[in-house]
Structures are given as structure tokens and as C-alpha cells.
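Student: Next come the structures, one after another.
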Structure P
Amino acid sequence: MSIQFPHGVTVPEIGIGTWFVGDEPSRRDEEIAAIRAGLDAGLRVIDTAEMYGDGRSEQLVGEAIRGRRDEVFLVSKVLPYNASEAGVRSAVHASLQRLGTDRLDLYLLHWRGSVPFDETVAAFERLQKDGDIGAWGVSNLGPDDMADLPHGCATDQVLYNPIRRGPELDLFPILRSRGIPVMAYSPLEQARLLDDPRLQALAVDSGLSAAQLVLAWVIRDGDVLAIPKAGSAGHARQNAALLGMTLSADVQAEIDRLFPAPQNPVPLEML
């Protein structure tokens, strides 16, 4: 499976998340090795943000991809209080400097703030014209927010995993009708899902790790890009081993039984 963005670019269905990456200097070498191992194994999308560690994540990612920029589909995010016309331009240039690159492949509004969407999107479009970014999108926007958003959005990055299924009811149908793929952050619920004994048992029966089982479920429909954090090279390789894999209908049905979707729409959740 591959994920296709509205502007025609395709990427693998699993990427590399970097929330909290770069926060602990003692783990720097291990975290860089994990990113590079993911790239070696076929992962391509790396997601970061100016907010993560006040730029430390972007700096670490920049070091990890040095000399390999053309292998990467690079994503970062602008904070809502930097989302004015002048603020976006200043923020993206600061991100580019920390990342050691001249362009982002995708630039997201991290969540909705007080700056009107029209102003932010106009700034994004100027960055596209100037070659600073390839496409723009959003994060943490629910159905009502998406209805207010001007045309041109490439993705909506939201919290989604077996215990956070609310977006399936109201948000995902809107995105699918517009041909907009989802980016799923915290697809393992920051590893908390991996302690569930029911998932552990089902994973053993399926010949997968618990993490692989959950990730395979998250990407099952072919239009959701999961961006789990990989804390080690081994974890990155395990994630990449799922590329192209499809869960059996029986396993999908069992996860649906264990973690049913809500019956009615719920407000979009965030971590």
C-alpha cells in the first residue's frame, strides 16, 4: 500500500514520528540511529514540529538525514500563534535552518488558533510558490474546522488508534470525500496499548509483535499514514517490516470487537 496526497505525491503507509525525540541528550545517538535505520528499511516520511523540544527534534532530524535529504518526505508544523502571514514565513525559515535543508515537503498548521485560516493558507501558498514547501496541511482539526478551511489541504494529522476511533464517524468520511489522507499520530497511544494482554495474545497468534499488530490495524484502509515514534533501530525495522502487509479479515474483526468504535460522534481528541 502507498498513501497518495492530493498533489500526486505517494509515500509508504508508515513513517517516523519524532515527538519527544531530541529531549534527552543521552539518547541522541540512539535516536539518530533509529531514524537512519528506518530510512534504510524503506520508511520515507519523517514528521517533526517546531514545538517538539523547542526545535530540538528538528535539529536531531536534520543531523539524522544529513546527506540523505532526497530520500525523505519531510514534514514539520507551525504553531498557531506563529500562523500569521509574517509569522509563518519566519517560522518556516527557522525550521529549515534547524533541519539543514532548503525545503519541506509538507508543512502543517499544528492546531487552530486565533489567526484566520485564510491568512495562514495564503502564507502557505506563498511558501509553495517560493519553493520553501511542497504542500500544506493541518493537524488536530475536526469536521467543523475542516468545513472552514480553504481548498488545497494535503492532510489532516490527528490522534488515531484502536482506543481513539472517534474520527471514523465524522472526520474520516469528510476527508475521504475530498481525497485527503489522514496522518495518524500516537498510533500506539505512546506505547500504552502495547501492555494490553488481549492485544499481546492476538499478536502472538498473528505472528506479529503487539506494536506491529496495532500499526497494521491503523493503516488497514489504505488512506491512513501512521507515524509511530521509533526509539531504537530495531523498532524502526519492525515498523518497516509492515510495509505492504495486510491484516486478515478475522484479525481486523477481532480488534474491532475488542475496541469498538463509539456509537455517536465525539469531539476530536488530542494528546
Structure Q
Amino acid sequence: MIAAMWIRSTMTYRASFAMTLFGNFAATAFDFVAILLMFSHVDALGGFTLGEIAFLYGATGIAFGIADLVMGSMDRLGRRVRDGTLDTLLVRPAPVLVQVAADRFALRRLGRITQGVLVFGYALTVVDIDWTPARALLVPVMLLSGAAIFSAVFTAGAAFQFLAQDSAEVQNAFTYGGNTLLQYPPSIFARELVRGVTFVLPLAFVNWLPALYVLGREAPAGLPSWLAFLPPVVAVVCCALASLAWRAGLRSYRSTGS
């Protein structure tokens, strides 16, 4: 209901919505423009062609775009904790998590998803993939699991704000920063970083591991190839841990007292 209210409010001014939607699309498109500029000087980046990097870019763009659309408002929680307005959400007959996520629901974020879909579609047309039933099934599983993993990171970051209160930038380092990291092939990063985003903060399951399997490439940093099939499991575990963190943070909340 809260999200529907914001959507109705947004669509009241359709011209303004169209401009903000295009602005969001254009702003996110600059990341891929930077990649295109790189490939105007090189034929490959870390051993990956433009089409293969477009595949990585589009996959993480779609997954992150969905999570950002649904959970992107979570970075406002610290502000509510500081000024005490979170109290108004606690007395409403709806889950606090849902209310925070739906607060100022921004339909303009569809621009990011649209841009990711276009780049991903381009990749599918230019990359020669040896399609098998396993690879074909893994593509939608990768996108949905990636969205769930990013959503869990948004939620865990919001839970941290109960303690830090002014930590939106810390949260963004793992959400928006993680999205930027995954746009590039793992071969250009240190082995330790690749293992860190696999076993510590499992962002590699958003696109690196499943995408490399689909593209017929070896898993990065000497990791076993069967990890490519674990994104759904990782997504469930991440969501469960994020849920526990959220509940712990909510229980620790104390009003401003004013």
C-alpha cells in the first residue's frame, strides 16, 4: 500500500517521471560508456571480450536494479533512527522492514533495470555461448538469486544503521560498490579479493561464478566450477542472516526519548 501510494504520487506528474526515469537510465549508462571507451583502445580486458564483459555488466545490472528498486530506500533508516521518526513505523500494523523498504518508493529506478536488460540482451546476441539446458536454466536463476543477495546486503546494511545511525555510505560501499566491482571480470582483481567476495561477502555468486560457467570459462582464483550452481543456496543463507541481523537491530532500537 505504501509503495502504491508513492507510485500514484509519482504518476501524477508523468512528464516529471519520464524525465527522472531517463535521467536514471542515462546516469547508469555512463558506466558502460566507460567500458566502451576502454575497448576503443584494447581488444580484451583481463582476457575478456567486450561481449563477455557486457554479459557480466548486464547480469549484475539487472540483479542490482531489482534489489535497488525493492530495497533501495533502506539507506534512509539511519536518518529515521537519528530523528526518531522510526517510532511512527513501529506503531503501524505492518512489518517495519516492509515500511522502510517502501518509503519513498522510487519507480525511476526502473531506468537502471532497463539499461541492464539492454546491455544483457546485446551480450546474448554477440557472445557465442554453447547453450545447454543447464546453462539456459542458470541464467534466470543467476538474475533472481543475485537480486536476493543484493537485497540481503541492503537489509544487513540497514540493520547496521541501528548502531551506527549515520552509515549510509558504508552500506553503499557494499551495495553500489559491489555492483561496480561485478561489472568487470574477476581476472583483473587479486586472488585474495576474489576469494573474499566469494566466501566472506558472497557477491561473486551474483554473476561471476554462474556467468563464467555460462560463458564456458574457468571459475576464478582456482575455485571449483560447481560453485556456479550455488547462487540459490547462497541467496537463501544471505537472506536468513540478514533477517537475523535486522531483528537484532530492531530489538536494540531505543527512541530518541524526546
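What follows draws every value from the coordinates through simple rules; no lab data is involved. Quantities reported herein were computed from a predicted structural model and do not represent experimental measurements. Cβ atoms are built from the backbone, for glycine too; each structure is taken alone.
Student: Where does the value 1.2 come from, among P, Q, when distance in nm of label points 7 Å out along Cα→Cβ at positions 77 and 149 is the thing being computed?
Tutor: Computing distance in nm of label points 7 Å out along Cα→Cβ at positions 77 and 149 on every structure in P, Q gives 1.2 only for P.
Student: Which structure, out of P, Q, was helix-only ellipticity at 222 nm (-39500 (n - 2.57) for each DSSP H run of 4 or more, over all residues; to 500) calculated from, if the result is -23000?
Tutor: Clearly, the read-out refers to Q.
Student: Next question, about the same structure. Taking mean count of other Cβ atoms within 10 Å over residues 141-148 as the criterion, which structure among P, Q has the greatest value?
Tutor: Q
Student: Quick check on the output: 23.2 is mean count of other Cβ atoms within 10 Å over residues 45-52, derived from one of P, Q. Which one produced it?
Tutor: It was calculated from structure P.
Student: For the read-out relative contact order in percent (Cα under 8 Å, 6 or more apart), a value of 27 was computed from one structure; give its label from P, Q.
Tutor: So the calculation was done on Q.
Student: Ranked by Kirkwood radius over Cα pairs in Å, which of P, Q sits at the highest value?
Tutor: Q
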